[in-house]
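Below you'll find the structures, each written out as structure tokens.
None of the figures in this text is laboratory data; all of them are computed from the coordinates on show. This structure is a prediction, so every number in the text was calculated from the model and none was measured. Cβ atoms are built from the backbone, for glycine too; each structure is taken alone.
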Structure I
Amino acid sequence: MRIGLVTDTYVPQVNGVTTIVRRSALALSGANHDVAVVAPRYPGPAPGGGFPELRVRSLPFPPYPAIRLSLPPRGAVARFLDAFEPDVVHVHTEGTLGSVGRRYALKRRIPLVTSFHTDFPRYTAHYGVAPLAPAVWKWLTWFHGPAAMTLTPGAALRDELEWRVGHATLWGRCIDTREFHPSRRNAGWRRWLAGGDDTVVVLHVGRLAPEKGLDVLIESWKAAREQLGQRATFVVAGEGPLKSHIMQQLPFVRALGFLPRHQLATLYASADLCVLPSHTETCGLVALEAMASGIPVIAADAGGLRESVNEQNGILVAPNDAFGFAMAIENLVRDSARRFALAAAARERALERDSAREDAELIELYARLVTASEGAPACAA
């Protein structure tokens, strides 16, 4: 098969979408299928994959420079994909590049797959425009409506999409449990972060943006620090518009910024627990990465996080309950036996979500669409 992937975010950026797109591309190539990627161009080098890529010029979004905005030339994208001759076009994002990929597939009558990675309607409340949520849903329904299939990583969101567009499939909530592994624990990293093994490393990984529940993180870490003192070291890995705010409010935090994936895997394994207060996650790949690395997760009891974290392998806390998060942190820092038991169970849970089986499922989904499309007309936009 020949699969064209179109995305508004891609490596070297690190986020849930880039992780899934890159994983899909490598899985297809590794299974001897042809793959081509249309994605933004970023400053600096980007890792290659041995398959053709069209990198489109992009500019930083002023309020959030890590997000790049592309003004894709339709002609260049069409020529690139025409030369590749895809059997399926998979559009992973609803941005400007994704819109061009969607238009191309429908115009060429090529099976279109879309992905719903980000719960934008829920984001509206965090950016002060909650009344726009119905309009956002209307636009997303229009965007995904003509697709032969829409993939999403969360069961709750799958049900919502099934009601709205009728062709939603659960996919994209697995990780590489060999890349994220307890064996990556590194004594040198621990000495650098905390000074030794006696101090518990409390970690948060993710985009530092309003929708990630960072006000809850700040208040809970202040309270936990007051009770624990030097018994815990608090570490944040990530970039975003709230980074300076976090550093002002939490001057005791070690802020590591952006880390490449191999260093991130070492960081997870070298920490002792991970705190994720966001209640807008469609899946929460960060939680699974931490769990696969052998550390328990304290997470908001909401969205996709509750589909991975439970009382056997971590702690779920009511969304927006800063006091509850602080108490959970304090309990796990003080109770090493419970922390180790949850860590072992977390690793076992992550193994159930290993990506190898899901990669094979994706290839089978594409194959079914290719077979079904032979001789059948595509929907009109």
Structure II
Amino acid sequence: MKKLQVFFFILFLMTSVYCQDFDNLMTKKQIDCSDISRSSSFYFMKYMLVSEADSAKHLLNYWENRCGMREPIFRAKILLALSTGEFSDSLLPETSLNHIFNYQSRMDMIKSARYYLYDEHKSYYGYIPPGEAFDNFTRQIASELKASYPPESIEYILAEFYSDNYDLILTKIQSKLLEDCLLSKKYYEIVNQYKKMPEFHFSFLTGIWIPTGELFKIGVHPELGFQLGWKQKRINYDFTFSIKFGSAANEYSARRDKKSDEWELTDFFFGGYAGFEVGGDILARKSHEIQILCGAGYDGFAVLLENKEENLKPSATSSFNINFGVAYRYYIKRNFYLGLKVKYNIVDYSLNKIIDFTGNPLSIHFSIGIVSNATKNSNLKTMEYLQKR
């Protein structure tokens, strides 16, 4: 009986200890990045005010190790380096532009007073509430630092960005004076990735078809058509469809069947073309493009209509078409252009022996077209890319 009493006494003591441990666990506050960021931002301001750069540097390293690189830490490191004259490209990680976009988003939030966005995305904004002491302090420091650097330098542009012109940095880093700066290189790496995205292409064509050689006897004819394809980098890939129409300028001889000995005089003419074309930019500058073209397709035109009274079938001649030429485009807007295209077509309409003459036509087309990719355009607009194409 005594042993049983001792057992229950020990069990009671152990239960009491465990309960106390759980109580401690339930009531003890866990330190998180919200606490660390709030305290670190306060001590950063304190160290900067008393010019303790080494302490500020150690503090920022501690803050980054505990919470990861976040926009407020990136901003503080840049401003600290600018204040000590130690700024270099090594301070710009791969995520530099992400931090720049993050800060712009923060400033837009302050400007529009949409502070509820911070409550929904505290981690994204580095656990530093917008528009409070840390933001005001860094803007003041950045404004003072601008005077220490020449206006064309990356140091000045960063100080300006964190002071009062947060919406100009993407435009300014496109300057040729900064092409060797790491931030500019990272910017163009992203822009070039977007520029490589393929774009949908569609255009209406109108123009004239001008035969040469013996074919010239049937005269010049109007031509209508369209192109459908895509553009990637500086290459256009298009399917082309067109029709040409109008009576021949002079009557010519044709027959219903290649084995027939009977030739008929006709001035009828109605033709079409279907093919594939590749165009490469040899000059692309702002709103202007000049392309070299080459293509292949199937071409032909009807020469004799059906004659039901005499039970005569219609007749047409056709040929493979190899063509090449040049094109010019002027972009009225980024994705909308007016163009002019001149092509030389190598054909032989006499191959199927419906007519006994041929020649290589010249085609001149005016075009109205669009070249567009909504995702690409949106991304380049976000990057504030200045060039037209």
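Observations
- Parent structure of the calculated result 5.2, given that distance in nm of label points 7 Å out along Cα→Cβ at positions 80 and 288 is the read-out and I, II the choices: II
- Computed 3.4 for distance in nm of label points 7 Å out along Cα→Cβ at positions 104 and 368 - originating structure among I, II: II
- With mean projected area of the Cα convex hull in nm² derived as 18.0, matching label from I, II: I
- Label whose coordinates, when relative contact order in percent (Cα under 8 Å, 6 or more apart) is calculated, return 11 (choices I, II): II
- With helix-only ellipticity at 222 nm (-39500 (n - 2.57) for each DSSP H run of 4 or more, over all residues; to 500) derived as -11500, matching label from I, II: II
- Each of I, II could give mean count of other Cβ atoms within 10 Å over residues 112-119, but the derived value 11.8 comes from II.
- Comparison across structures I, II (criterion: distance in nm of label points 7 Å out along Cα→Cβ at positions 168 and 304) gives the highest value for II.
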